[in-house]
1. Upon calculation of log10 I(q)/I(0) by the Debye sum over Cα atoms at q = 0.23, 0.24 Å⁻¹, for residues 18-129 alone from the atomic coordinates, which of the structures 1, 2 produces -1.40, -1.46?
2. Check the numbers for percent of Cα pairs over 31 Å apart across 1, 2 and tell me which is largest.
3. Where is distance in nm of label points 7 Å out along Cα→Cβ at positions 74 and 202 largest, in which of 1, 2?
4. Work out the source of 34, 17, 14 here, i.e. which of 1, 2 gives that when Cα extents along the principal axes in Å, for residues 26-65 alone is computed.
5. Determine which structure produced the value -11500 for helix-only ellipticity at 222 nm (-39500 (n - 2.57) for each DSSP H run of 4 or more, over all residues; to 500), calculated from the coordinates; the candidates are 1, 2.
6. Upon calculation of distance in nm of label points 7 Å out along Cα→Cβ at positions 42 and 186 from the atomic coordinates, which of the structures 1, 2 produces 4.0?
7. Taking 12.9 as the value of mean count of other Cβ atoms within 10 Å over residues 34-41 derived from one of the structures shown (1, 2), identify that structure.
8. Using Rg/Rh (Cα atoms, Kirkwood Rh), for residues 106-169 alone, single out the structure from 1, 2 with the greatest value.
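FYI, it's all coordinate maths here, none of it is from the lab. Worth saying up front: this structure is predicted, and the values here are computed from it rather than measured. Cβ atoms are built from the backbone, for glycine too; each structure is taken alone.
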Structure 1
Amino acid sequence: MSETDRLGEQAASLGIDIPDENLKLFERYTELLLYWNEKINLTAITDPEGVRIKHYLDSLTLILSGKLPENGSMIDIGAGAGFPSLPVKLARPDLRVTMLDSLGKRVDFLNRVIRELGLKDIGAVHLRAEDGAHTFLREGFDAAAARAVADLAVLAEYALPYVKIGGYFVAMKGSSPEEEADLAEPAINALGGRLEEIKKIYIPYGELRHSLVIIKKIEKTPPQYPRKAGKPSKEPIR
């Protein structure tokens, strides 16, 4: 069985259906990822099984949040090599996706993948999260996602300003984020959000456990947020 067949079968077992015509695109994505990884250091995971489970399946579990509306819009904060946004787009082609990253070389890679795979309604933008949220992108998305390794209070300041009222920010965190979520609640509330749920995710194939921290946007983010570049990470809202 090929890696793409395994991916389709394993995703389906988790309740995620990937369209047949897009399933085969994961193979080309992997080729591009591994080729460009030798030039710009995109990932430490390079074995096919690791890419399938730790990148693709892990990213696809964002869909299990239930917060990506049909034909909705999503922004990926700190998209890196395209996780979780590109696998989610391949499984949910109805979504309009924006990938945000602060490194130009990564953005070039992402846009190359988009062209090579022939994807529509998706693009990568070279901006710091703190800067992009003060442009036309502000409060323009049904959902924001982040798989980046950062404190939840910091991620909330990066992401919530992009989300429409009534939309959601979903942070992909480790297996036990409860304490971190408690500490982040003042920041979430100050940014116009409300912690709604922590959803536990288990991927049996790699015995991976993580959590989706689901935050609803209930009111506009005050205009002073996000603060200038570097400030959120140095002085998280508490």
Structure 2
Amino acid sequence: MEDAHTIAQRARALQGRAFEDTVARILNEFVVSDQLVVVRGSEGVLARAIGDAAAARELVDFTKLPVKRRCTQSQLEDYPDSDLFVLATPLTTDGRHRLVGIINCKVSFHARHTETCFWGSAVRASSYLKYVCVTEDRDTYGEGRGRSELGRSCATATATRRLLESFTDRVYLVKRYDGPQDARLEVDVAAKQSHPEGTAFDDPGVPQHTEYCHLVRPLDDLIHDLRRWKSEVPQ
């Protein structure tokens, strides 16, 4: 059975969208030693990454939710907004990859946070899975007077922040990188490896950066959270 390192290497070779690939690359640098792997949540990519089409289909089917169409009195299964899957690689005799959580990646929201909140609420209500959001909060980097879509703090939260805090498990902020091969990312990975408890992948000193709270955290915290959540997954 292939380990997390092998799956992560194969997933890295699969072409995808830059922001999702950046998030996956950061997390995989630090969680594969815990037999966790982060990979794009589409059936085709999953099948190629884990080398098992049937297992990939099982994982995708597990996340589908029933949708009842009243006009035709029929029921369909719809697929959540699932950018990245967090998998615990097989540790049990049945050889199954266990799904730990789903990571929804948004460079910015621009009123799309409601979709994230809907799927977060549905996924969390129907399973043990964690559903989190990772964002650059890109409007913070806007020319001139940038602004955070989350507001300045919990005390002055926008509707976007209030809803995300309610309907996802956590929101994580990450620096603006130019893709997974950005030289600045290499520097930050090395810094995190040297100082594991420090914050390397977000910069709260950026003007207009929103303040952290219990539910809005730097991406660095997701590394620790994934390790903790893995222990809660049925084996």
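1. 2
2. Result for percent of Cα pairs over 31 Å apart over 1, 2: largest is 2.
3. Comparing 1, 2 by distance in nm of label points 7 Å out along Cα→Cβ at positions 74 and 202, the maximum is at 2.
4. 1
5. Only one of 1, 2 returns -11500 for helix-only ellipticity at 222 nm (-39500 (n - 2.57) for each DSSP H run of 4 or more, over all residues; to 500), namely 2.
6. Here the read-out was taken from 1.
7. 1
8. 2
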